[in-house]
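Scrolling down, you'll hit the structures one after another.
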Structure P
Amino acid sequence: MHTLIVGASLGGLRTAQALRGRGWTDKITLLGAEPWPPYDRTPLSKEVLLGKRSPEQLGLVPAPVLKELDLELLLGTSAAGLVPASRSILLRDGRRIGYDALVIATGSVPRSLPGTENLTGLRVLRTMEDALAIKARLVAGTSVAVIGGGFVGAEVAAAARETGAVVTVLSPGPAMMLRVLGPALGEHMTAVHRKHGVRVHTGASVVGVVGKDRVEALTLSDGSRIPADLAVVGIGAVPCTDWLEDSGLRLRDGVVCDERLRAVGAENIYAVGDVARWRNPRYGELVRVEHWTNAGEQARVVAANIAGEPAVHDAVPYVWSDQFGVRLQIAGRVGADDDVHYVLGGPGTEKFVALAGRGGRLNAVVARGEVREFLRYRGLLAGNGAWPADAVQR
């Protein structure tokens, strides 16, 4: 039986590892669009920008371990189409590869500003080349504008500020990281950034880029102009499903899957990572999660299903972010109208633990720099989800 995995980043590699860990000896092909072995993208917006880790240190597994997995590696090669009827995919170089089981792990790509593709100094951050290009411009005194206040924008802003750059974040919403933190905790982290010298403009909409060959400034909807030697665009990402448009698969902000991560209406086709939109039994709805931990958890579920041991993916979402040398951790999902209760620290403190929920239900635990207390409440969240009776502010 031939398992073909399209996408050689975290989700794809972890699926191959999980299959081999189950004693799977059949052929596995790992197809990757980038020319090098699977590497970890997480440090790109943190340690790589700060010069703490080199490209050679980003491998998800050491070379000997990768060799032991006995994979057919097709790197620097991308898929152009899928033909489920013949159980095959088409490559951009014209070749066709057959499969018995297919795993779609093509991830996502960052959104860009239309019409700015050829401007020097305006970048997105997704690949190793992106990170190295940004790092080369991060020097003390450089004017850096970060378009978007989500996770990537916040991490780039923190790293740039640590290099001594003059950093401005342009956040379209009323606070940074609003989608994952909600309004109250988003405002908390916005205050942390301002405390560290980041200039945060909320409700900011970029309407123009000044510069002929290189970026010089950004124009906002209110008519103001933000100087920029470097502009980093962090306005979200879209799942890589363009190559699946004519496949007959159900696509809706990702590949729509059931709770087993099996593509709806297809045989022996699964999706993992950023590209998967699956029915999560815990929440009773379709969700798509762009987090490192989620990709690894989904890989284990897909491997189990391919191996004939039915499994569902219902884990509590978890994500972390290192900013200004302190780790921010989030378990669960913060609702926009959730009540927020601090059990350690409070609004404006560098370190804190906060609970978010509504109607007696605990929906999320958010902590910054408080690992032990975070783990305690994360355990409650994974259990019955009831609001803890002893959750009093300290």
Structure Q
Amino acid sequence: MSSARTPETDQELTPLTEPADGLTGVVDTPQALAETVSSFAAGTGPVAVDAERASGYRYGQSAYLVQLRREGAGTALIDPQALPDLSALSEVIGTAEWVLHAANQDLPCLAEVGMRPGALFDTELGARLLGYQRVGLGTMVAEELGLELAKEHSAADWSTRPLPEDWLRYAALDVEVLVELRTKLAAELAEAGKLEWAEQEFEAVRTAPPPPPRRDPWRRTSGSHQVRDGLGLAIVRELWNTRDAQARAADIAPGRVLTDAAIVAAAVARPDTMAELGRLPGFRTKNAARRLRTWFEALRRATALDPSSYPSRRAPVSDSLPPPKAWRDRNPEGAERLVVVRSTVRTIAEELHLPQENLLTPEYQRRLAWSPPRRISAEAVAESLHELGARDWQIEQVADALSHQLLDAAP
């Protein structure tokens, strides 16, 4: 196996500043889309794909620009807000491989516009399996291709219209390097004996179902641990739900409508008047101040509740495991097993030169330690890991060692 990789620091890089085919215009009309579909149908080989969102600016995680590049078709920059159905592109690409970097971030927003890959190569995930410690696209392009790829617009508000020319240039360059990077990484994976592992991981990402909706998402309000009674939690819940409705209606990121810190401040101070609420930290910003009456009405709804309607200080019981620090009291044998499982997986991961979490998902490690097979054996551990969702290559690497270590640790 290859050793863990770190990017070169003294490598002389060639700046990548202009797309090879020049900067094309944005595809934002049905006629232009039809021409793009024809071009990509006539193209050959893998398709480099990327998407730009407006995280932190808009309410959801929708795509505001979709970039594609294919041999014989060139680069296309598509506005999915003007053209919300891009399924025709998926149809003509067919089973050709899509190349993305950190595909799990972009696949959901691409699916929203009808784009679903028939095959996938994830350059970030491939780099992780090779043991690279820094796997950002800019770093990987520098390491593998000797090119300097600017990333200054990665956190921009891509809902801006019209999109500035330098942003479009940045977006075009992102997909220009992906297929070449894929070729280099695939060769390294094959040389390291990890290509089959990577293919299993890529397929797991491609076919992963959407995550289930969170239960009581308001409980994730940052700083809510400062609120220690039922009324305070009722205020947090009501303000969070009100903020979410306001943010959704205005298509603004919730934190830009009202910060978590402001919600917690109101839950702690519990002001009696709208003026007092407006003086609290976080309620003086433009978006928060213009909705001050809305926040105050939400506060009054919470304070008017019967105490029997207050949310519990404990989160509802779910199928999630307690945090490991609580295992000593609730499952002491499981706590001992968790130490063994983590140590075993870490040792094997170091031998294989890849991150522990890529060898076996931390959740699977916890599940196995919390509730192991009744009779420990390599076959039983393998079956448990398979039921959890571990890939075949992962099971092959860890099941035997885990079974031996768990047997040795058994009381």
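Any read-out appearing in this document is the output of simple, stated calculations on the displayed coordinates, not a laboratory observation. Just so it is clear, the structure is predicted and the values come from calculations on it, not from any experiment. Cβ atoms are built from the backbone, for glycine too; each structure is taken alone.
Can you spot which of P, Q the value 0.00 was calculated from, given it is FRET efficiency 1/(1 + (r/R0)^6) of positions 272 and 376 (r between Cβ atoms, R0 = 30 Å, to 0.05)? List each step's numbers first, then the result.
Numbers: P: 0.50; Q: 0.00.
Here the read-out was taken from Q.
Give the label, chosen from P, Q, of the structure having the highest value of mean count of other Cβ atoms within 10 Å over residues 48-55. Could you put the intermediate results ahead of the total?
Numbers: P: 16.1; Q: 23.4.
Evaluating mean count of other Cβ atoms within 10 Å over residues 48-55 on every structure, the highest lands on Q.
So if we calculate FRET efficiency 1/(1 + (r/R0)^6) of positions 152 and 280 (r between Cβ atoms, R0 = 35 Å, to 0.05) for every structure here (P, Q), which label has the highest result?
Working: P: 0.90; Q: 0.50.
Structure P gives the largest value of FRET efficiency 1/(1 + (r/R0)^6) of positions 152 and 280 (r between Cβ atoms, R0 = 35 Å, to 0.05) among P, Q.
Check the numbers for Kirkwood radius over Cα pairs in Å across P, Q and tell me which is largest.
On the way: P: 22.2; Q: 24.6.
Sorting by Kirkwood radius over Cα pairs in Å in descending order puts Q first.
If distance in nm of label points 7 Å out along Cα→Cβ at positions 112 and 136 is computed to be 1.6, which of P, Q is the source?
Details: P: 1.6; Q: 2.5.
The read-out comes from structure P.
Please compute distance in nm of label points 7 Å out along Cα→Cβ at positions 312 and 328 for structures P, Q and give me the label with the greatest value. Please list the in-between numbers first.
On the way: P: 3.2; Q: 2.5.
That would be structure P.
For which of the structures P, Q does the calculation of helix-only ellipticity at 222 nm (-39500 (n - 2.57) for each DSSP H run of 4 or more, over all residues; to 500) return -15000?
For helix-only ellipticity at 222 nm (-39500 (n - 2.57) for each DSSP H run of 4 or more, over all residues; to 500), the value -15000 is produced by structure Q.
If distance in nm of label points 7 Å out along Cα→Cβ at positions 96 and 128 is computed to be 2.8, which of P, Q is the source? Each step should come with its number before you reach the end.
Details: P: 3.4; Q: 2.8.
Source structure for this number: Q.
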